[in-house]
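A short reminder: the numbers here are calculations on the coordinates, not readings from a lab. Keep in mind that what you see is a predicted model, and the values were worked out from it rather than measured. Cβ atoms are built from the backbone, for glycine too; each structure is taken alone.
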Structure P
Amino acid sequence: MILIEGDRLRIRRAEMSDLNFILDLQVKPENVKFIVPFSKEFHTKILNSDCTKNMDVIIEEIESGVAVGYFMLSELDNPHNKIEITQGIIDKKNCGYGRETFTLLLKWIFGVKKCHRAFLDCKEYNSVGIHLYESLGFKREGVMREIIFTNGVYENLILYGMLDREFQVN
């Protein structure tokens, strides 16, 4: 099921046939340092669900149909009209696909789903992500200090949010 399309990319609901792609993306060395990987069982549960609470989505090139990334969206069924962008990984880097994906996701969140708020967190050393989020108009809302424990070290997460009235198509 296609959620939204742009000039080069489309975002569609992930299927069971995408599971290995998602799991492989999570453990690639260039990705794993910026995320907390979820288990095969966790993703399988999401993929087999009706996606009213969480949804894995695939980002693919329209022209080739090749998957170039994956995102997880959460809190889809909450009473507060918000969606969390829980995890996102673009596999095909340095093509502008991260910016295009986020723009499409925000168009879907605010334009199609009519949400009031989108939010995410990221590790404090994810300078590429931070630059992207801030350039898209996300506001830094705070820091969760030493909230996750990775490889023997406590890490901080920076919280970012955007309200519907702040979203502007770039």
Structure Q
Amino acid sequence: MEVEDIQPWWFLVEPLEGESISHFLGRFRRANELSVSGLGKISGLGGAIARWEKFRFNPPPNQQQLEALAKVVGINADRLSLMLPPKGVGMKLSPIRLCAACYVEVPCHRIEWQFKQTNKCAPLRGSLRDRHQLRLLSECPNCKARFQIPALWVDGWCSRCFLPFVEMVKYQKIV
């Protein structure tokens, strides 16, 4: 058997409902012990991975790029496109925002939280329900540290004071 015949294998990560591409890529990289540049190299996407993890979608990912990433992460390119903002929707690059009540239900960063027009927990795509009606958090209510990009969320807590996201619900205000 030639070395060229050996195919790489990956630990597959299932996307969560409403999950942002940043959070998903971070979970996939950790499961497979990959750096940002490592995933960029094996997918052939280079620095695009680092940009996407920071919600920089200018230019937006095209179908060919999504298909290249889909081959590596083992999910459909159409499913990956659901982790991106819809065409014409502006993104807020910073601060990173969080609805702790939503995080309790599904522990992931949701793409809708970073939409420019979003200031409260938003309904999942296709849902008519307004969710919790809570203002999104943009910093830890305990130590005031800004949240890291979701790709770096490992344990679901503040990176400075370690307050769990699930305990931040009591600090959210109703809109």
Discussion item. If distance in nm of label points 7 Å out along Cα→Cβ at positions 64 and 160 computes to 2.6, which of P, Q did it come from?
Written reply: P
Discussion item. With relative contact order in percent (Cα under 8 Å, 6 or more apart) coming out at 23, pick the structure among P, Q it was computed from.
Written reply: Q
Worksheet item: semi-axes √(5λ) of the Cα gyration tensor in Å computed as 30, 18, 14: which structure among P, Q?
Response: Q
